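Below, each structure is written out as structure tokens.
What follows is calculated from the coordinates using simple rules that are stated; it is not laboratory data. None of these values were measured; they are calculated from a predicted model. Cβ atoms are built from the backbone, for glycine too; each structure is taken alone.
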Structure 1
Amino acid sequence: MGLKFPLGLEKKEVLIERNGIKIEAPWPVQIQILKGRNKKVKYDSIRNQKNTYIAEAEVEINKKNRFHITDIWEENLNSIKLSRKVTCILAEEETAIRVSTEFHCGAKQAKNFEDYQFVIPGAFYNKNDTDQDGQDDYLGTFEQDYKDDRNPNLSVTGFSKKDKQFISLIRADIPKLDTTITRKQIEERHFIHNTDIGSLGIAPSANRMEEFLLRCDYPFYERNSFCLNVDGSEWAAYRKIKQGEELEVSYILLFGEAENLTEASWKTSTFQMERILDDNIKHPFSLEETIPYRRELLHNSFRDFPEKKNHPCGYVCHFSPRENYGDQNVLEYGFSGNQTMICYEMLRGTEETENEEYRERALKTIQFFVEHCIAESGLPNAMYSVEKEDFVYWWTGVLMPFQYSENREELEKFLGNQVVGAMIGIAEKLKGTKGNYCRTMTEAMYYLMLCFLEEKENGTLHKDWVDVVVAFCDKMIEIQNADGSWYRAYTMEGVPMTYPEEWFGSNVIEQGSGTIFPGEVLALVHEYTGNEKYRSALCKAADFIMKYYVEDVLYLGGLNDTTHKKSVKIDAVGVMYNMRTLLLAYETTKKERYLYGAKSAAQILASWTYLWNIPFDENTLLGKNGFGTTGWAGCDVIPGCSYVDDEFVEFVPDLMRIAEYSRNKQLAILGKIVTLGMQHGLSMPQRMYGYTMPGIQCEGFLTSLWLSDTEDLEFSGAVAKNKGDDNDTCNGLINGQALYNLDSLKRRYYTLDFDKIIEQIFAE
């Protein structure tokens, strides 16, 4: 059954039906005056021109302001486009407005809100309820609206599980203008703003249990939001308009069938890929040119401490891009430091450049880790403080300052009261237990195994390295739960960490989030040893993932830190590791269900990835340097793509193999834009970003407002930052991941030309 449109126009309303899905807009136009009335109106007239309906209305507010609305509704095969023009025909006083529409959506078989699932890209998946208490885990409400610059593909999607139908509301035109929001505007909450950024959102219906709302606002209105000094409360922008001036904006309602929420999300993403994506991303340098600069930055970050106990050494890469390398002396294994990943890329660099110093430093780093950082249980420690000559625990990311101070006032100076208020209690509870995250342990061992295999291929056998990796895998099999899961973190003896539950999870879905990591190293050890027990453990983990994460689109737990007291959260890295584990399970078993799961995760990753370049104020760092967001992915649902980071680039080789196996060209194009797009922000002689040397790339960038204000504007991190800033933080993970991607692509496809790669993959 096709679209039925228009219905209800005799009542000057909008009513659309398709395959049991009904959409009503009883008040098609709403205009809100800043500090004034909100006026809802029906159309005054509607006329038909073939498949196009021109609806008009005149709106008078306070007898001093009058506006003419022209809405053009254009019917297509599975979509309807709304092009809106607002003309100010009378303005006795300076006026600023916001224009909105609410669509009441209902499915034939849906009885209540629980029968629906949703995707707001990078922000809201299913219902953001991994603890299963019936509420959103972060904002505490299902009423969610997100600015366009926080929305990677400019859409929101509602899916009826019973009807197997979805509706997506899409911003049709691409926002082109934005200016910096001031602290004063934030304080005002509702303010005049020169911007083209609108918002899209969802909400339960206040009147009918069986329906939900899709809505659009121009400019933006976030009714509940995490933003600068905003603790879940609303804020909104208004456009100034004078007599004779016009505002224009357009939207699309997309309809379709889908077996599940993943397919609904993917169909929306591919619709937008075909409509707005420009994959021809240009830089003043080639991918090949970036490699030596990234390597040299890592090479020169090596530090040797012969005067310290056990002679620690490694790559110390936590520094501001504007202050050279600094005096950091913490060696981190896995996560943001990822020493063994850097070592692997230095070993690979030795082979390519014949620079033996690369290899010498990598070997020293690995030996210290292997000889001094492994607990009796076989589990590795995560962080070694050279200053303390001992290990430190849990203090990654935003938690780092809590390692150095317990004074709330001092902490708030650097992190702001919001972050400290959320985290101080957690930090206190974490102090008592020595342990490590499943992610951190696995990453250190995975890249150690790759280092072993690289050296073996070149004629040197490091038996002590492989023994450490195998012992780790044996320990992980020993502590694997009967359902195939692993906990998020363990003590150094291998006891599961479950307290505090806000940090480690409150149910099987959250506590079992460690399941997504060990598969990568188990697959390598299975391939090396041929022992079936490693493949069996991998498959048990993959089965758990399929059951708890893939089916309900609840991908979580990829990050070790957070700005919210709830650390086990839905995030992009969670999707990436689920994807990798399922891919490896498929490659070791050839079972199609695992490929289906890997492809499903990859399709959800598309919703996390910007398909367009958001506008920046030309006076910001990103605006001055032409930073493009296409290909960058959001971090987690709390900032809701206000912040993008580097993680996705490591997983492009996995994505490309999934594209190969499933013969899905659009996934390969996704890999292309991630690889090319994420060269933005990299300092090169052709484009330095004001950084102190070439080869620097910050961990993340502020693509909208997020987090809290602070007194100290010099602090490295995402706090006290505005849209268009970097997070002023560099670490080893960034260049390691970028090099791993490029190196893996060259090994498999013998080129970094993506057009040639895609041609190879899909050659008949």
Structure 2
Amino acid sequence: MKDEKLKQDALDYHAEKPFGKMKTVPTKPHATQRDLSLAYSPGVAYPCLEIEKWEDNAYRYTSKGNLVAVISNGTAVLGLGDIGALASKPVMEGKGLLFKAFADIDVFDIEIDEKDVDKFVETVKRIAPTFGGINLEDIKAPECFEIERRLVEELDIPVMHDDQHGTAIISGAALLNSLELVGKKISEVKIVVSGAGASAISCADHWVNLGVNIENIKMVDSKGIITKSRLEANGLTQEKARFAHDCPDGDLASAMNGCDVFLGLSKGDIVNPEMLRSMREKPIVFALANPHPEIMPDVAKAARPDAIVASGRSDFSNQVNNVLGFPYIFRGALDCMAKKITPSMKLAATIALANLAKEPVPDEVSEAYGLDFITFGEDYIIPKPFDKRVLVWVASAVAEAAVEAGVAGIKSSNFDIVRYQEELESRLGLTHSVMRSVMNRAKSSLKRIVFPEGDDPAVLRATYELIQEGICTPILLGRKEAIEKIKSELNLEFECEIIDPISDPRRKGEYRSALFNKRARKGMTIVDAQRVLKSRTYFGALMVELGDADGFVGGLTRAYPTFLRPCLEVIGTDENSERVVGMYMMAVKGKLLFIGDATVNVYPDERTLAEIAVQTARVAKRFGIKPKVAMLSFSNFGSSRELRSNRIENAIRIAREIDPSILIDGPMQADTALLNDIQKNYPFMEFKGAANVLICPSLASANIAYKLLDHLGDAEMTGPILEGMAKPVQILQQGDGVREVVHMAAICAVDAHRQELERL
């Protein structure tokens, strides 16, 4: 019944209009006669002539550099076998969807109705100039080996048969991390490979490149263990022959007896619990046959609780999914104009995946899989497919390896790995790109950032990331024993300063005196000061005020005002600011916008509204934006005097007095602020084009706006960013995740560096 439901759902999914899964869309303007004259005749002649002069100009003037051909003859489609070229098209379209969704690569799927190797190769060669890379798919062995070998040799663009190398690259990362967890050396482990097709042979070859001793690999096909006796009887293909060893003939069960690792790339339900129990202690079981593995993961764990188990299924942990490989390998290869995909590039991808699995996992990834948190261990040995960081880690590693191997179209002297990683971040969204730049700036001067919620799991995972990335020097407040216990539970290893305010001598000494002197005329006694400093929030604020820390980041566990108030009392506002302002940075449809005040000032008067505008514009400048400030209202330029729109007009006048250089106008409706067509009705406006700083008339309207944009507008939100404090302070929102903590810490660190330079 379940299979019938899946069948109908899948058919309905593919039949929904527009039919299929992919379409092409124009990337250039085409609404006017001039647009068409540039897109086609006569203007198109000029890029044609430039490409004629130098073929690599095709990467500049056409889509070649972001276009991959997914090509199949339909002879080995999934678990369906030889179903023909046309019947393979849904799979090839699906592959194209994955390329686009995970790595922003455009795809033409091409189904070639040809089984003859020579004719197939010749067909691919003739169409190859169109593409920046070729992904071969679902071609049966042994023909696939010859097809790939010849195309790699005869073409000057990257070619990869994903069925071979994708699984090899991903499983290789899983192997490295599994061996680390069980404490076994890669050169010593005994491995059984069930299957001798394209994937199995490629995996074995790749694992040998990783350090496995080929003499320790027993490969088993449908006739049993591949041995020297079978080779001598001329019963093996060239590809199988490399794995023929001088050992007794036998079946899969006899091969698995005493082995450390099982790699299954054959067919379902051929391994039983007894076979697993015959393996050595702490076995590694990769049952990767699809859709039915050699043994179900739950059955495997029941038979061997000490085993690390992986499969190709998404309903169990440790899914070995090729989507972790091919989109990012081609992304890196395309971006450096690689001529081929080398073994070193595949190794780089494997190592990048293995290393990423040891990094703290973003909350959004855990949430996507319905988990509280994910951490490196026997149930998490490779990254999850929905971890966006895979793009940056793998693609950059592949590109760097291509440059080092001398197969890239970019010289090593012209390849900047940091800049390339920033470019990759931009493909994840504008916020990723902007924040990567902020984090890189933070690395130039490591600032001490104090976290009052030092025992919060999100803070601890963020701390690990901040230390690993070299963004700042975290200081955690809380009980050392409690923090170390949570670190251990989260499998986090790092060293940083931990301070317990209760036992710290400064609470009863210099900090008490400093707080009393600051608040004595506001009703605070010396005893009150000592008592209040038991609060980590007050203690952390004093650290910043007295120079023992450079910035303060907190707010995950309690309401926003609970953290803001102590910071205002201890640190106060900047001498150039009468108000503190809370704003959000948001990326919407490729544009960076700032909206304020969304957290602090409830119903600002005209003076406060003016300062909100000036301070928000100031922050926008720091993020590289030339601010165009729109003062938002329900009417345009005083068309209605109802509901105090004159307050906004006065605020604009005051803002210009505070900062004569500010580009500001209003009051105006939100669509007027953003749309050129409406702005044409108001030729007197101070700025043209969409505003990038939006000032709302009240906290309520700003808060409503940013939450609607966050949840309904597909906006990427960062903040709230606090501006106007005398020293760097950033207050998080309750429930923020690791990503938000890292981002706000980076902003806080950069702000601390800026203030330091201003004081010089």
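Among candidates 1, 2, the computation of helix-only ellipticity at 222 nm (-39500 (n - 2.57) for each DSSP H run of 4 or more, over all residues; to 500) that gave -13500 used structure 2. With Kirkwood radius over Cα pairs in Å derived from the coordinates and found to be 26.9, which of 1, 2 does the value describe? Derived from the structure labelled 1. Comparing distance in nm of label points 7 Å out along Cα→Cβ at positions 364 and 388 across structures 1, 2, the highest figure comes from 1. A value of 27.6 for mean count of other Cβ atoms within 10 Å over residues 516-523, calculated from one of 1, 2, originates in structure 1. Set 1, 2, criterion mean count of other Cβ atoms within 10 Å over residues 36-43: the highest-scoring structure is 1.
Taking 4, 17, 21, 20, 18, 12, 6, 2, 0 as the value of P(r) over Cα pairs in 10 Å bins from 0, in percent, for residues 28-419 alone derived from one of the structures shown (1, 2), identify that structure. Checking each candidate, the match is 1. Each of 1, 2 could give relative contact order in percent (Cα under 8 Å, 6 or more apart), but the derived value 9 comes from 2.
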